[in-house]
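The next part holds the structures, each set out as structure tokens.
Laboratory data are not the source of any read-out in this text; all were calculated from the coordinates shown. Just so we're clear, the structure is a prediction, and the values are computed from it rather than from any experiment. Cβ atoms are built from the backbone, for glycine too; each structure is taken alone.
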Structure I
């Protein structure tokens, strides 16, 4: 076997705002494994400023992987423990190599175009008019679950936007999720959660910055609305440490981004631990190209979760790879009549 990788820069159609700043481009790395006449493709979805493997030696580790690709996969994954996005790219590429079709990693009713995945519509941060426009577009597009990023503009304005949705749609008609990306200060978070709860919010992601374990545990015990851990899971590699984190904080939900938590294997560890504690979970993408998104979507479908997932990010880029993935009426479909176009 021979392996190579290539850097690829994804360009956003529109600059997208989070509490960490404005995103205009997204760097990613495509891993290719060749064995005789077969090709395996995976995506190492590095997320600058968020991934624990955003390190100066990232490409050095990719080069190491390519040189050592003929070692046992288990050995490679173990060596890559501190590089979760490379672990995930390797998992994808190996599955791709073994599949009849390079992009059909988990054959199912989803890949046969017989069933779809329920997903949330994502509202990016921006000024009031921009956020309102996005909300209207998502509702018109048939989404029944809306996820709004909050914490960057005035909190009163964000509350007003949520209020305007609730004045027109009940919680049975539209499920509202919010994502603070750690924007709240611990001493103000509970009061803000109380104010948010009046709009029958499904959940809030990462209300305070990760790493404040005691404060997050306290918040989860007192919160008037369910809390979902997201960034909190990043960089926790050891199974015992994962278990300790969930036992101490005891959140209502966890959110799994395979590129950030060690791919399928790392995510499944979190799921198993969460289910033992009766903690809910769902899967989201982390701004991968359609190569990584396809792998996440196919895997998510076979997990059988009925809760809306966060997999609607493929249409954000001007230069994404053409694929069978399509978003219609608040669902992610796999259009088996469309072909992949990956020119690298």
Structure II
């Protein structure tokens, strides 16, 4: 705002919910603050049990971390030694190369096809030397999702010694046909772990609570590198309350989905080749125009997320925010 002399701006850059925590979650968080002088349960035992009930698995198959990105870091620490390979589509979640490089790992990347992860190409190239396969579905930043047959092909192809990590941070926003629930589809596999988060659908991004569902040996290994008390008591309390009011959260998600679909329709009407949107954002695949487009929007008070050489990601927020984005798009020189 200061850079461009703006009185106000809207942030559509980080895929945050336009809603605050659910009222029950806010109350639970406030109650947790009252006992903030005490350390929370390091293992978040009650939350694990509640999550296990929520997704239909035994509690030994669930762990929690400091957001799903914190769990990605734990997975990298656990499974990657210098020179070990982590495979993923690209562009995808920006944390994948960060956690891989942090451990001295080797990146094996696969270009997207029509803005979607090419799980079949990954399956065809699967190598026993890979330690991790990181698969975001829906993919961030493009919003496309892997279909059932392609996910099964990849899961069947990876070596038993390779851990397939299915990153479903945007799972609750999926509406497309034949987009599987990875926990239901692959939950009995000994080398598959699924990541989810409370940051997006439940509006708890600042409280940093994510979870992993996978085999008990994977859970145990990841738990060994969890930083002490990384999932704080306020986050645990808010997450529990959010699960207790899941239907209320999903009603909010439905309004975000409606706005996402509206934005996708509108940008296509304006000539952008926006792909199938299955998360809480739309993708403008403008290639080298990503930086200039994002800067023009920013000058109009609309902050989006450019990916140099690829495109611009725009969070679905409120209709008013969406209208401001569309107006800024229309006013672009």
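Work out the source of 17.2 here, i.e. which of I, II gives that when mean count of other Cβ atoms within 10 Å over residues 58-65 is computed. Kindly include the intermediate steps, with their values, before the conclusion.
Values: I: 17.2; II: 20.2.
Computing mean count of other Cβ atoms within 10 Å over residues 58-65 on every structure in I, II gives 17.2 only for I.
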One of I, II was used to calculate distance in nm of label points 7 Å out along Cα→Cβ at positions 50 and 290, giving 3.7; which?
-> II
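Can you say which of I, II returns 20 when relative contact order in percent (Cα under 8 Å, 6 or more apart) is computed? Don't skip to the end; give the middle numbers.
Numbers: I: 20; II: 24.
The correct label is I.
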Kindly point out which one of I, II the value 1.00 was derived from, the read-out being FRET efficiency 1/(1 + (r/R0)^6) of positions 82 and 234 (r between Cβ atoms, R0 = 25 Å, to 0.05).
-> I
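Any idea which of I, II comes out highest on mean count of other Cβ atoms within 10 Å over residues 34-41?
Values: I: 14.0; II: 11.0.
Of structures I, II, the maximum of mean count of other Cβ atoms within 10 Å over residues 34-41 occurs in I.
Given a computed value of 94 for volume of the Cα convex hull per residue in Å³, for residues 202-297 alone, which structure among I, II does it belong to? Kindly include the intermediate steps, with their values, before the conclusion.
On the way: I: 94; II: 182.
Working through the options, I get structure I.
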Can you spot which of I, II the value 20.0 was calculated from, given it is mean count of other Cβ atoms within 10 Å over residues 90-97?
-> II
